[in-house]
Structure I
Amino acid sequence: MALPNEPRKTLVLTGASRGIGHATVKRFSSAGWRVITCSRHAFPEDCPWEAGPEDHLQIDLSDAETLEERVAELRRMLNGEPLHALVNNAGISIKSDDGERLDSLTTSMADWRHVFRVNFFAPIALARGLFEELKLAGGAVVNVTSIAGSRVHPFAGTAYATSKAALASLTREMAADFGRHGIRVNAIAPGEIKTSILSPGTEEQLLPEIPMGRLGTPEEVARTIYYLCTDQSSYVNGAEIHVNGGQHV
C-alpha cells in the first residue's frame with residue numbers, strides 16, 4: 001500500500017477486462033495505484049471495481065484514425081499529472097472460421113494488418129502520446145510480448161507471433177530512446193497462462209514441455225509486471241522477462 005503522505009501513482013493499462021489484464025488491475029489497485037483501464041468495450045455496469053467508469057476509456061486500438069484522438073483523451077484524464085506506468089497488454093490473435101491456426105500461407109493481408117495495428121503499432125503510439133507524462137514521473141513502460149514471438153507455436157497464429165517478435169525488438173529500441181529521458185521500457189513474455197482464452201488442447205499438448213509441470217496463473221504474470229513498474233527494478237531497462245515455467249529453455 002502507498003504510504004499516507006506518498007503521492008498516489010497512476011497506471012494506464014490496455015486489455016484490462018480479463019485474464020492477465022484483470023489480474024494486473026487487482027495487483028496495482030491493492031497497492032494503492034490509480035488504474036486507468038483501456039478497452040474496446042464500454043465500462044460494464046455490473047463491474048464491482050470501485051474506481052468506476054471515470055477511470056475507463058473505451059478505445060479501439062485497431063482504428064488508426066481515432067487512436068490519436070483517444071490518446072488525447074487519456075492525457076485529459078491525467079490532467080497534467082505524472083504517469084508512473086504504461087502497460088501495453090492488449091493483444092489479438094485471429095483464427096480461421098473453424099477455429100484453426102492461421103499460418104504464413106493462410107493469413108490474409110487484411111488480418112495481418114489488423115493484428116499488427118493492435119499488437120505492435122498501438123503500444124508505440126500510446127507510449128509516444130503519453131511521453132511527457134511518463135517523463136514527468138520517471139515512469140516505466142511494459143510491453144506484453146509472448147513465447148510465440150521466439151518460436152513457432154502450435155496454437156498462436158503467424159500474424160500474432162510475428163507481431164510479438166516485432167514488439168520485443170521495439171522494446172529494445174524504446175529502451176534506448178526513452179531511457180535517455182528517465183523512462184524505463186521492458187517486456188514480459190508469458191508462456192501458457194491459465195485463462196479463459198487458452199486454446200483447447202493447450203494444457204494436454206504443451207504441459208510436457210514445461211519443466212515446472214503446470215500452467216502459469218494471471219496473478220504470477222501481474223506480479224512480474226508490477227515489479228517492472230516499481231523501484232524494485234530501477235536499473236532494469238530493455239529486458240524481456242520470460243514468465244513460462246521454463247518452457248523456453
Structure II
Amino acid sequence: MSHHIVEVEGLRFTYPDGTVAVQGISFRIHHGEAVAVVGANGAGKSTLLQHLNGYLAPTAGSVRIGDFPLTRQTLGQVRRTVGMVFQDPDDQLFMPTVFDDVAFGPLNLGLPAAEVEARVEAALGQVEALHLRHRPPFKLSGGEKRAVAIASVLSMSPDILVMDEPTSGLDPRTRRRVIELLASFHHTRIIATHDLDLVLDLCPRTIVLHQGRVMADGPTAEIFRDGALLAACHLEKPLRLQGCPVCG
C-alpha cells in the first residue's frame with residue numbers, strides 16, 4: 001500500500017432529506033500524520049469521517065485509501081486498513097462481554113482462535129483495560145467504554161485510526177488518559193473534535209470545516225493564531241491560548 005495515504009478529492013454528500021453536508025472537500029494525508037478536523041456543529045466533520053471507511057458513499061467525488069479507491073469491491077480491504085472509533089461508544093459496543101466486543105472484528109476476519117485471543121489481550125493491554133475483559137460493556141464507565149471501543153478497533157490491526165470526538169463527555173482525568181493513549185500510537189490519525197486543546201497536544205496539522213467546505217488546512221499553531229478565521233468559522237481559540245480572565 002502507498003504508505004497508507006488518505007486522499008479525498010471533490011467530495012460531496014447530500015442526505016436523503018436534501019441536507020447538503022459536504023461540498024467539494026479535497027485533501028491528502030500521508031503515512032504517520034496526526035490531523036485534526038475541526039468546525040462548529042453542522043460543519044460536516046462526522047459526515048466526512050464516515051466516508052473514510054465507507055459508512056457513507058459520496059454523492060460526488062472520491063476517496064482513496066493507499067492503493068485502493070473506495071468502492072463496493074474494495075470496501076472490505078479499506079475497512080481492514082481504516083479503523084473507525086465512533087463518537088458514542090454505545091454505537092460500537094454491542095456484545096455480552098468486553099472480550100466478545102474486541103474479538104468480534106478478528107473473528108470476522110476468519111482468524112484462528114489463538115490469534116484472536118492474542119489480539120484481544122494485546123489491544124486491551126494497550127488501552128490498560130485487560131481487567132475489564134469479562135465485564136458487560138453496558139456496566140462500564142464512560143472512560144472505560146471509550147478505551148474498549150478503541151481496543152475493538154486496535155484488535156483489527158488497522159494502519160489508519162479515524163476518531164470522532166474521542167474525549168467527548170469524559171472527566172478531566174480520563175480525558176488526559178485518552179490523550180496520552182492517542183499520543184502513544186504511531187498510526188496515521190484523523191481526529192474530528194471540538195476539543196481544541198487536544199488538537200494542540202496531538203495534531204501538528206488541522207483542517208477547518210465550515211458549512212461543508214474546507215476553510216483552512218495547515219499547521220495547527222498558525223490556524224489557532226488566526227482569530228479572524230476562527231471567528232468566521234464559529235470557533236474560539238483553545239483555552240490555553242486565551243488570556244486569563246482574572247489576571248488579564
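If mean count of other Cβ atoms within 10 Å over residues 223-230 is computed to be 20.5, which of I, II is the source? Let's see the in-between values first.
Working: I: 20.5; II: 15.8.
The structure behind it is I.
Identify which of structures I, II gives the largest calculated value of mean count of other Cβ atoms within 10 Å over residues 95-102. Could you put the intermediate results ahead of the total?
Values: I: 12.0; II: 20.0.
When mean count of other Cβ atoms within 10 Å over residues 95-102 is calculated for I, II, structure II comes out on top.
Out of I, II, choose the structure whose coordinates give FRET efficiency 1/(1 + (r/R0)^6) of positions 31 and 87 (r between Cβ atoms, R0 = 30 Å, to 0.05) equal to 1.00 when calculated. Each step should come with its number before you reach the end.
Details: I: 1.00; II: 0.75.
Computed on structure I.
Here relative contact order in percent (Cα under 8 Å, 6 or more apart) has been calculated and equals 19, so which of I, II was it run on?
On the way: I: 19; II: 26.
Answer for the origin of the read-out: I.
A value of 19.1 was derived for mean count of other Cβ atoms within 10 Å over residues 127-134; which structure in I, II was it taken from?
Values: I: 19.1; II: 16.5.
Traced to structure I.
Rule-based calculations on the coordinates, nothing more; no lab input. Only a predicted model underlies this, so the values are computations on that prediction, with no experimental measurement involved. Cβ atoms are built from the backbone, for glycine too; each structure is taken alone.
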